[in-house]
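Following this line, the structures themselves.
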Structure 1
Amino acid sequence: MPALPPLIAVVGPVKPALLTAWATHYRALGIERFHLAFHFPDHVDPDRRHQVQAACRELGIVPAAVSVGPWHEHTNPRLRDALRERADAGWHLLADSDELHSYPAPLDEVIAAADESGTGTVGGLMLDRVTADGSLTDWDAEQGLDAAYPLGAFLTHRLLRGDPRKVVLAHSDVRVASGNHRAEGHGRVVAIEPSPAFHKALTANLTANGCANVRTINAAVSDHPGRLTFYLERATNLGGTTAVRPRTVEASFEADAAPLPTLLTAEEIATARLVKIDVEGGEAAAVRGLAPVLSSLRDDVELVIEVTPKTLAKEGHTVDDVLGPLNAHGFHVYRLVNDYGAGSYPAALRRPVPPVRWHGPVTEMSDLVFSRRDVETLR
């Protein structure tokens, strides 16, 4: 069996007993190599610094670096990345000194599955542990962590609005963002564009910006294979390109069309977290083509669909033709505030308004969010 990965961590002024429990936990998982760096803010008492470092020596671990000074957002990532550069090529286990990983299989099997998938990362979900009565008290080292904190809760996510998702294993050639919450560039996007000219511009922009995690498809989305004609009413609104013939036509082109399950891979369908459909009147056909695989989508998938009743009516469809198949598969309707004015976007970026449950009829152009979550506000 190949050697298990080194553990990479930046450690602060934790209690020595916690550091000991942490190292013991990972040694029980088979980890033998610890690549640690210490960082102590200026206000930390020198005695605490010495106690933590003494506990580290007693564990037989020699830290690669010790720094003292203000804590900035870039401090931990800088130290962590330096540790990763010194470590061997291959997989790295990433864990803060208050994080105890639990895997569904032995580590070597988890890594083998990650190698086979080719994603370069393994993700985890952070579960906060509390005492039996829900309090956050100190603990007795002799009692053990599981006995001291037997209850799990998503406190960080629910109360503090923190992101509970973490990258727990990353290959050495994968960069990880601050806090180990995301692997940079490892979210994947599939962009489907019917216009050959727009598709060419899209791929050029992706190349110019070094976006290697986007797969582009030059095709149209419908409910059956075939050819569609698209029309451009005004050159000043390229986003208005539509298969619904307008009164005036400035340009047109044809494109191959197919249902989404035909254009996407099985993995892309099974792992999609967000599906955005904005096809200028073809939404009913797009949803109808997607319907056979709606039950195969992940539980937390959400769809964002722009719906314009007047445009749907020109194709002989209604809003219910879009909502119906999704409602039948357990999706609830929410409305996303969007007045389509460029001047509104800076404020929306600073203070985004969450989608709210929509109970009435859709009578005007609307951005609708479909989610299996049954709440009044999506947050």
Structure 2
Amino acid sequence: MRPLMPPVQTPDNLFHDGNPLTGELGTIVDAEHLNNEQAAIRDTQSELIAILTAAAMEPESTAGQLLAALNKLYAPLNDTLGALSSLVGGANKLPYFTSANAAALTALSSIGRDIVGKATVADVLTYLGLSAFHSDSNFTSVSSPTGKTFIFVTDAGNWGCQDSVGNPLPLAIANGGTGANTLLGARVQLNISAFGSDNDRTTMSSPGATAFIFIDKNGDWGALDASGRTIGLPVSRGGTGATDAAGARAAFGLGSAATRTVGTQASQIPDMSAFQYSATAKGYERMPNGMLRQWGTISIPAANDSTNVALDTFQIPFPNGVLSCKVNGTDTLTNTPCFATAEAASKTQIRLKAVAIDLQNKTITQGMAVNVAWEAIGA
């Protein structure tokens, strides 16, 4: 706003009318005064228009615009100031708003005044005795009284205790920790140094560390000595007592037969399927080595001469031939027992001849039927 307009240039700074009767002239209004007056009027209008503009109003030839603009701009403040002006102040009282245009007083203690008067957060914490506590965007911590050690926790979940230079301090066993900063140190502190585990295997060592048991991530397990040699599980503990097949067989008292396979070839051991047989009156028995024994019984006439022979057929042919034959009479309670001979007639038949003796008359009985049992062995 422009400075105050200069007054008219008269001795009393006032305008005067002229008097024709006395010849007194009226005050002459010069251009300077009129220009000053014009500038003052425009300046005043500019100031008033600024108020209308602030109230978002356009100048109009309407009475009361200025009042409307002032009410629009300052009526809310009047309510706020009115709410404060309605309060009666007192010692140790602090005004506060209870709603948009309502206020009340609350007690303000000396402690509150002291806290409000502190310049920094650190000053407030010191005043409250909380200088050992700290929190920022990285971590929250609480320090010892001397600030030499502190406990901390981060948003990532990392926490612990460390000294003023950042060295981690282990939690003592008595306080629920391991008393160490490393896996090995923890095992030593907890008296479990004989146990160990990494990404590849887990181990358990003997008290003197001369041997250890292990199991690895692939399922391999066992016992090793300090130099890495395998220690066999004793037989008395359910093992073989050895680290190889030969040693295991020796520990079990097994001979060379334990290494043989089942079969009928050289260096093989036959099982029961290799012992073929037919347990009948006329039957056979085949051995794993190819030997074949066959037997049978037959009733034949006692011989009268060299041509009186009988034939009987083997149950199965001899593949290669007959090696030996034998035959004997079967009636032991008769008065005329027989004596017989046998030989192979072919690979499929046995030839038999029998002689009957009358024990009472001491003569050979010819033509009578006698029972004989024969046996042939071959391959």
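Read-outs throughout are calculated quantities, based only on the coordinates presented, and are distinct from any laboratory measurement. Fair warning: this is a prediction, and the values are worked out from it, not measured in the lab. Cβ atoms are built from the backbone, for glycine too; each structure is taken alone.
Volume of the Cα convex hull per residue in Å³, for residues 230-293 alone was computed and gave 112; which structure, 1, 2, did it come from? Label of the originating structure: 2. Among candidates 1, 2, the computation of helix-only ellipticity at 222 nm (-39500 (n - 2.57) for each DSSP H run of 4 or more, over all residues; to 500) that gave -8000 used structure 1.
Comparing structures 1, 2 by relative contact order in percent (Cα under 8 Å, 6 or more apart), which one has the largest value? Between 1, 2, the highest calculated value is found for 1.
Structures 1, 2 were shown, and mean count of other Cβ atoms within 10 Å over residues 166-173 at 12.1 was computed from 2.
The value 0.8 for distance in nm of label points 7 Å out along Cα→Cβ at positions 6 and 30 was derived from one model only; which of 1, 2 is it? Computed on structure 2.
Work out which structure the value 14.4 belongs to, where mean count of other Cβ atoms within 10 Å over residues 54-61 was derived from one of 1, 2. List each step's numbers first, then the result.
On the way: 1: 14.4; 2: 10.8.
This figure was derived from 1.
Of the structures labelled 1, 2, one was used to calculate mean projected area of the Cα convex hull in nm², giving 23.4. Name it. The read-out comes from structure 1.
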